Each structure stands twice: as structure tokens, then as C-alpha cells.
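Presented below are the structures under discussion, each in the form of C-alpha cells.
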Structure P
Amino acid sequence: MEVLVFLAVGVLIGFLFRSKRRLLAAAGSAAMWSLYLLILLLGISVGANDAVMRALGRLGVQAFILSAGGILGSVLVSCLVSRMFFDSRGHEK
């Protein structure tokens, strides 16, 4: 629930400050660096977990299959949405 509240507040702030390009650029940069930090912390957490590290071979194959399926599904849906809502020049239909 908290995540949705923060998302809604962020959308409202983004809407109110949409003409402030420098603020939006700074927010985008901060979001990207926050994402990098979260990925680093996730890697540290996984590396410190003995059970995960022992099962890495088996889990790695499963993770690869799931990741590849997720990426393939995302690309297919993106292509479908693009064809539905945009013409060949990238303009809205």
C-alpha cells in the first residue's frame, strides 16, 4: 500500500512540475543511481547467503530461463502495443 501511495504522490509531483526540465532530469538521474545502489545491495545480500551460493548452479539455470522468458514476453508485448498505438513513423494513431 505504501508503494502505491508513494507512486501516486510522485505522479502528482511530476505532473505539477512537468515544465521544470532540470528538476525532472535530476529526478531521473537520482532514480537511476538509486536503482544501481539497490542492485548492488541485492548482489551483496545474495552473495552473503550460503544457501543461495550453494545452489547457484541449479538456480542460475532457472533464473536464466525465467529472465529470458520475461524479456521475450516484454519485447512481444511492446511490439504489439507499438503496432496498436503508433504508426510506422512513431506517431500516435
Structure Q
Amino acid sequence: MAKIITYDLCKQGKDYDSLISAIKKYPLWCKVTESCWVVSSPDTCATIRDNLKSYMDNDDRLFVAALTGETAWSNVQCKDDALKNILK
């Protein structure tokens, strides 16, 4: 099932690499905007949240939700076909 992940890393100079690497470990992933990703995973939103929190500081923000309905987009960073494949 498709999940949307969005985050804010609050400290300047924060290393995004470990968080991004963790997101890219999901079977299918697509970077939609600068800090927003769509992944395909059977994991619950809470499980994904708990996994990604280990790569973040306590004051960073994280939102994970299941995509269960209509979607639309414009000028996303990933290829439209990649995103459509995750949303099947």
C-alpha cells in the first residue's frame, strides 16, 4: 500500500543522507517534493514512523499517512510513471 512521508529537519546543517537512505530501502519509492516521498510498503504508518524517527532529532517533524483515495499532482520531482506505479 502507498504511504506518503513528509518531514522537516529543524537544525541547520542536518545530515539528510541517512534518513533518505532509510526511505530508499522501501520496495518502491519516489521523491515527490524536496521533503516529501511516496513509498510502497505493507508496513503500518506507525511502523514507518518509528523506523524513520531513529534517523531524526527529537525536534524534527515527521508525517506518515496511507494514500487511499484520489491523487493529483503537478511538477513533481519524480517521473509520473514511477509515482503511478506506486499508487496502483
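Just a few scattered comments:
- Origin of the derived value 172 (volume of the Cα convex hull per residue in Å³; candidates P, Q): P
- Value 3.8, calculated as distance in nm of label points 7 Å out along Cα→Cβ at positions 40 and 80, assigned to which of P, Q: P
- Given 2.0 for distance in nm of label points 7 Å out along Cα→Cβ at positions 8 and 64, calculated: source structure among P, Q: Q
- Origin of the value 14.4, where mean count of other Cβ atoms within 10 Å over residues 16-23 was derived from one of P, Q: Q
- A value of -29000 for helix-only ellipticity at 222 nm (-39500 (n - 2.57) for each DSSP H run of 4 or more, over all residues; to 500), calculated from one of P, Q, originates in structure P.
Coordinate-derived values only; no laboratory data. Computed from a predicted model, the values in this text were never measured in an experiment. Cβ atoms are built from the backbone, for glycine too; each structure is taken alone.
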